[in-house]
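FYI, it's all coordinate maths here, none of it is from the lab. Since the model is a prediction, treat every value here as computed from it, not as a measurement.
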Structure P
């Protein structure tokens with residue numbers, strides 16, 4: 001993947017959004033913790049709609065926009081998001097993708113034996129990923145960010161302690177007082193918003209999995225329903241996944257030569273969620289049937305319901321996939 005813009009510093013861009021939340025924390029209903037090291041944690045568990053929108057944009061490295069709209073689900077009026085970016089590979093793959101597994105273990109003595117106890121574990125997304133580059137994906141992404149700060153997003157109710165923040169700072173090569181974490185569990189308004197706001201990223205990630213040439217993608221736009229808040233994180237994980245796979249819609253522009261178009265369009269047929277062997281029931285049921293083992297679920301399920309792609313070289317477009325309102329209503333428990 002070439003031609004990524006190295007002049008764009010996504011951590012610097014995103015810091016402006018983070019500072020906006022800190023400066024107006026009462027408006028965004030954010031709780032701010034600052035450690036002795038200077039590292040800052042923003043707890044967005046009880047954040048406002050505008051706070052949730054900003055978390056979605058922080059995940060995208062400041063290169064994506066999240067707007068609110070509505071969706072008519074067979075007479076049920078639901079909130080939804082429109083998401084768009086003109087820097088899809090940097091904003092989605094180098095930032096928004098939840099690909100950095102951040103873990104902290106401590107040695108403790110139990111029955112005379114030293115054992116390691118897990119203190120913190122969460123998948124990290126956001127622009128700090130482009131600083132740490134701990135994922136193999138960055139071997140493919142031709143992108144470097146020389147910002148002197150790092151911003152990471154954790155989808156968790158357990159806030160990272162000072163040691164975790166120091167670990168993030170070290171991996172990113174920045175000072176602890178230039179390190180920020182934005183946190184919220186899945187089962188809250190911010191959780192529902194920020195997962196729905198991953199619609200464009202989820203679409204691109206699936207394209208990456210099926211060996212679609214990501215370098216041809218120029219722009220991305222997506223719409224997904226904001227899942228009604230579930231009673232716990234497990235239920236919320238199911239609903240937010242279904243928002244994307246059952247009714248999430250994506251639109252991308254690409255630029256390929258006419259003689260390559262048919263091959264690229266044909267490859268696109270493998271992308272929608274309904275091509276997965278695990279598709280057909282609400283995600284929580286599929287997850288239970290797999291004994292709560294993610295690896296027993298076909299990864300192809302994690303994809304938008306619909307893709308529409310326009311080749312700006314020829315003006316031709318193609319749409320693949322299907323909307324499944326019955327599945328979404330079952331997931332949301334709507335009568």
Structure Q
């Protein structure tokens with residue numbers, strides 16, 4: 001049997017690992033499709049699908065058309081673009097690449113924290129524009145620009161989402177002397193404690209943190225988790241860092257919180273709408289750092305073997321009848337093995 005693999009969002013000059021399919025007698029179709037009707041047209045007879053774009057319409061209508069599909073492999077950590085329950089009902093395994101860009105994203109989170117906490121961007125602007133020199137004797141400049149800056153070891157970092165990236169953020173933060181607390185209802189508190197992290201509930205984290213780092217997946221539970229009520233619980237000196245998914249934060253509530261001084265600032269690699277519209281108020285806020293969904297990148301993370309080939313590896317496992325390692329809807333396993341597995 002010859003399998004059909006469809007890559008629905010091909011970027012020119014990228015090696016997605018197509019040659020790896022030589023081991024499983026498969027043909028591949030590549031294109032750039034986002035609309036529902038295009039996905040149905042090209043994918044309805046696919047045995048496996050590779051996708052990456054958040055703009056794609058993976059509706060139930062699309063999933064209903066997939067009469068042979070055994071895997072939808074996403075080329076990212078996040079998988080919120082795929083409706084998991086409908087996929088599970090159709091015995092389709094959905095996979096991500098959870099060990100991808102962990103070092104890069106966690107480092108970006110730390111960089112945003114330190115830039116905010118040490119006020120690096122306001123300092124840079126003031127020195128460039130006014131040649132300010134912040135000596136102990138220049139109390140006016142110290143008061144106007146530097147105050148308040150806490151010692152790193154006096155700050156509490158609250159991490160929302162204690163997966164691979166959240167754990168890496170915690171370890172790096174502890175390495176620079178921060179006290180770390182974390183909230184994740186799906187991780188045992190004892191696991192956090194083995195890393196020297198104190199497990200807390202969400203309200204405690206919002207109330208006690210000097211910096212909050214969001215490192216959770218976007219799901220129905222986490223969408224707009226950080227809303228107006230959440231901002232009201234934070235310290236007015238708190239900084240919010242988001243390197244996960246923009247939809248976890250209610251962006252209108254964030255803008256109001258920044259405008260009204262409910263929090264001190266934000267470091268945002270991700271936003272609710274990307275690319276950021278030119279009229280977005282966040283672009284004009286001096287206490288906001290925006291990095292344009294760049295946290296994933298390094299020369300290593302952009303390499304074929306590190307990123308693009310991993311999704312193909314999951315596809316090959318599925319086509320060989322082996323349940324994919326990175327399946328994010330594990331409840332499908334029994335039915336999947338019955339329908340697609342090898343004996």
Structure R
């Protein structure tokens with residue numbers, strides 16, 4: 001083992017005939033240990049560490065999945081992707097994988113373990129953006145976005161009221177807790193923030209799922225975090241749809257950046273695969289434009305659409321189209 005090399009494995013996904021696992025190899029230990037502090041300087045130091053990384057380009061990597069072994073190579077930024085077909089049946093649930101970085105003699109430089117999510121064959125699957133769809137991020141304003149990142153830690157970041165409740169109900173739409181609908185969180189945020197986002201979602205009890213993020217950034221590019229890679233986001237969503245031919249998809253996004261256009265483009269390509277598109281109305285200046293685009297999607301492809309200001313509106317819509325059976329009792333009524 002080489003103590004200066006490290007492997008990072010992210011949640012993968014798939015089914016027997018198409019399994020996918022992602023990760024990075026770094027030339028130094030990735031210092032991503034979670035820090036939960038109210039001290040702004042501690043939070044700033046933690047965030048800077050997430051972007052102070054030295055990728056290991058063109059490294060040979062080996063994945064072990066039960067009795068199978070698959071090889072690949074990292075890209076110029078240390079990123080690796082494995083795609084393989086399982087030799088035997090793979091039951092629904094989380095499955096362990098081990099990824100090893102190898103030297104030119106096939107000796108192991110470093111290794112780490114990860115998980116691959118195989119969803120149950122349910123009626124629906126959900127693809128959700130993260131920033132300003134689930135988590136308050138102020139993505140449209142770089143100064144406010146960086147302020148959220150710098151002064152808060154993963155457990156003090158705020159999610160939108162009732163977003164967790166809505167997603168929990170959708171995870172059980174036409175199924176049960178033993179066979180939940182799968183969630184995929186696709187974002188323009190970088191892989192640097194993977195641990196940060198994973199902890200935020202778990203702390204806020206959002207449905208467990210696979211994250212698909214944007215190309216890793218260096219410290220000098222921190223100011224551009226979350227502002228690029230929208231074309232890549234389009235491709236990541238389409239790959240998920242292609243990987244799961246048996247499910248109907250529901251999209252969640254917001255109109256602070258490019259989600260409406262991305263989802264409309266995908267609706268044009270896969271009209272029969274999309275049940276509904278939900279867009280959180282973050283930028284009032286884009287409300288009319290977003291409403292027009294969603295109206296066109298609904299009229300042309302018979303896909304349900306909802307432009308909503310808060311999650312309660314979205315839940316009402318989900319109830320109306322049969323995604324959730326009944327609405328939760330408002331808090332003020334519970335207290336009476």
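Ranked by volume of the Cα convex hull per residue in Å³, for residues 11-162 alone, structures P, Q, R are topped by Q, which has the highest value.
For the read-out Kirkwood radius over Cα pairs in Å, a value of 20.3 was computed from one structure; give its label from P, Q, R. The structure behind it is P.
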